[in-house]
1. From which structure (1, 2) was semi-axes √(5λ) of the Cα gyration tensor in Å calculated, if the value obtained is 44, 20, 13?
2. Comparing 1, 2, where is mean count of other Cβ atoms within 10 Å over residues 154-161 highest?
3. Match the computed value 26.2 of mean count of other Cβ atoms within 10 Å over residues 202-209 to one of the structures 1, 2, and report its label.
4. Computing distance in nm of label points 7 Å out along Cα→Cβ at positions 186 and 234 gives 2.0 for which of 1, 2?
5. Of the structures labelled 1, 2, which one yields 2.5 when distance in nm of label points 7 Å out along Cα→Cβ at positions 42 and 58 is computed from its coordinates?
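Computed from the coordinates by the stated procedures, all read-outs in this text should not be read as laboratory data. Model, not experiment: these values are computed from the prediction. Cβ atoms are built from the backbone, for glycine too; each structure is taken alone.
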Structure 1
Amino acid sequence: MQNAAPELVPTPHLDTLLDLALAEDLGCGDVTAAALVPRDAVAVMRVEARQRLVLCGAPIVDRLLWRFGPGAPVIKWRAADGATVEAGAPLARLTGRLRTLLALERTLLNLLQRTSGVATHTRAFVDAVEGTAARIVDTRKTLPGWRMLDKYATRVGGAANHRMALDGGILIKDNHLAAAGGVAAAVTAAKRNAPHSLRIEVEVEDMAGLDAALDAGADVVLLDNFTPDQVKHAVARAGGRAIIEASGGIDLSTVRAFAEAGADLIAIGALTHSAPAADIAAEIDG
């Protein structure tokens with residue numbers, strides 16, 4: 001059973017993103033609706049799933065309507081974020097001026113389709129490792145500007161967030177290692193110079209790198225492009241001295257093998273960079 005959906009806290013960044021979304025689609029107004037629809041016409045718009053999906057985006061749409069201002073449609077949700085719904089299931093019902101419903105339709109659907117697509121794709125990975133101790137985590141491979149929404153969607157899908165931005169943790173990768181002079185030197189420098197509140201994670205490509213990271217006192221070791229068998233040996237060698245994260249080319253057909261090998265975390269960039277949009281439609285009832 002999935003936990004309740006995480007809270008989405010309204011922030012100035014979210015409001016700016018929603019204002020930009022409204023501005024880019026509304027332009028100076030919906031000329032089609034203005035030409036065809038009576039000013040005072042009122043209608044109901046149904047939002048429904050056209051595929052099996054994990055709903056995500058209800059609080060985002062609520063905030064979108066609030067940002068639209070007076071005259072925004074009234075929405076009643078028929079499902080909550082995190083719920084798995086079948087094709088044909090009703091998701092929401094909006095009541096308001098028909099011109100407004102038509103003007104908001106595309107922006108509303110874009111938000112729901114993207115976030116529900118990410119949540120649905122994420123849930124498949126989370127379900128694939130059910131019963132193991134591994135946690136699926138996302139990456140920073142997100143749509144530029146949309147990171148808070150992409151990472152909210154992965155949480156709704158059941159994954160954990162990796163760092164939100166570069167200031168969220170010390171992650172020493174291959175290019176950092178080249179600049180710092182290797183694993184031991186990089187971890188030592190990070191422990192000396194980094195804020196005390198941040199964990200230190202280092203990416204390694206072989207067992208020698210793992211040993212160097214453990215000896216230097218890394219908190220987390222990222223095993224880059226290891227096989228499940230190599231991960232199993234790395235977990236045994238680490239012996240609980242560090243959190244072990246597996247990453248690199250892991251997909252739905254292989255993710256459980258990495259979980260069963262003992263990885264604590266499994267990072268999947270595809271949660272956000274390769275999630276297809278969910279098929280969601282909006283229809284006017286009249």
Structure 2
Amino acid sequence: MAMRFGAVLLLALAAAPRPAGAVELLTGTLKSVAERGEIVLGYRESSVPFSFVEGQHPDGTPRAIGYAIDLCGEIADDIQAAIGRPVKIRYAPVTAETRIPAVTSGRIDLECGSTTANAERRRQVAFSPVDYISATQLLVKRGSAIASYRDLGGKTVVVTAGTTNEKAVRDLLAKLRIQAQVVTAPDHAASYTMVKAGRADAFATDDVLLYGLIATDGQDGTDYTVLPDKLSYEPYGIMFRKDDPELAAVVTQTFTRLAESRALRWTYERWFLKRLPNGERLNIPMSNDLRTSFQLMGLDAQE
């Protein structure tokens with residue numbers, strides 16, 4: 001009971017607005033944000049619908065939008081409430097390879113993308129509650145001779161550098177003794193382009209990202225399909241610095257608030273069920289596992 005009371009007290013202290021100028025009462029990221037006068041949100045350029053670029057701001061900078069961007073915006077609001085004054089929100093691009101170093105070095109405060117929260121990464125960084133559950137799958141051209149991962153012998157598979165999908169694919173191929181070439185590309189858009197250009201036979205990444213690439217590629221997207229085999233389990237979360245209990249309390253508070261108000265479910269529906277900015281729909285209903293996760297945060301999603 002003492003530990004639980006301490007956690008509740010820490011959350012209350014982190015969430016309580018502070019008088020402007022009371023920076024000495026803050027710790028970790030909240031103290032840094034107050035001193036800098038800005039929160040830096042890391043975004044991905046082509047992780048549809050989590051974090052991607054759509055147009056520009058009036059000043060010419062890229063406009064980052066998406067499901068994870070919306071969630072990070074809510075966390076940023078609660079950070080400002082916790083430090084007692086508004087600060088500037090700045091967006092910084094990251095890739096799959098640079099996202100973890102960007103967090104650990106302090107270059108960004110929150111990473112708002114499609115990042116798997118696994119045990120290996122938790123040794124370096126911290127994560128929010130799960131905001132999506134995905135799986136590694138394969139994208140191929142329609143009519144391809146590849147109908148399953150078992151057909152990859154002699155083929156080339158592209159993965160995005162710095163993702164968990166690379167290990168999942170390499171481990172599977174080694175286990176089944178399938179001789180296939182695994183190559184990398186710097187981001188998801190580049191990986192997809194390799195398949196379109198015929199330089200790779202399949203693209204392995206999280207299923208929802210593959211559906212996002214197809215949905216945002218207009219008529220060309222109809223030439224590609226995602227195979228049903230699931231090669232790994234990928235729970236996503238917002239990434240932030242480890243060993244920062246005050247920030248962790250704010251992040252938890254944000255997700256609890258969004259769950260209790262049903263805003264978490266509405267945000268999901270906005271990006272996964274409603275039309276994307278290009279007019280396309282992903283039409284991905286909330287999975288039972290994610291529904292359960294949201295319910296545990298206070299959301300009754302069974303209607």
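1. Corresponding structure: 1.
2. Largest value of mean count of other Cβ atoms within 10 Å over residues 154-161: 1.
3. Structure 2 accounts for this read-out.
4. 2
5. Among 1, 2, the structure yielding 2.5 for distance in nm of label points 7 Å out along Cα→Cβ at positions 42 and 58 is 1.
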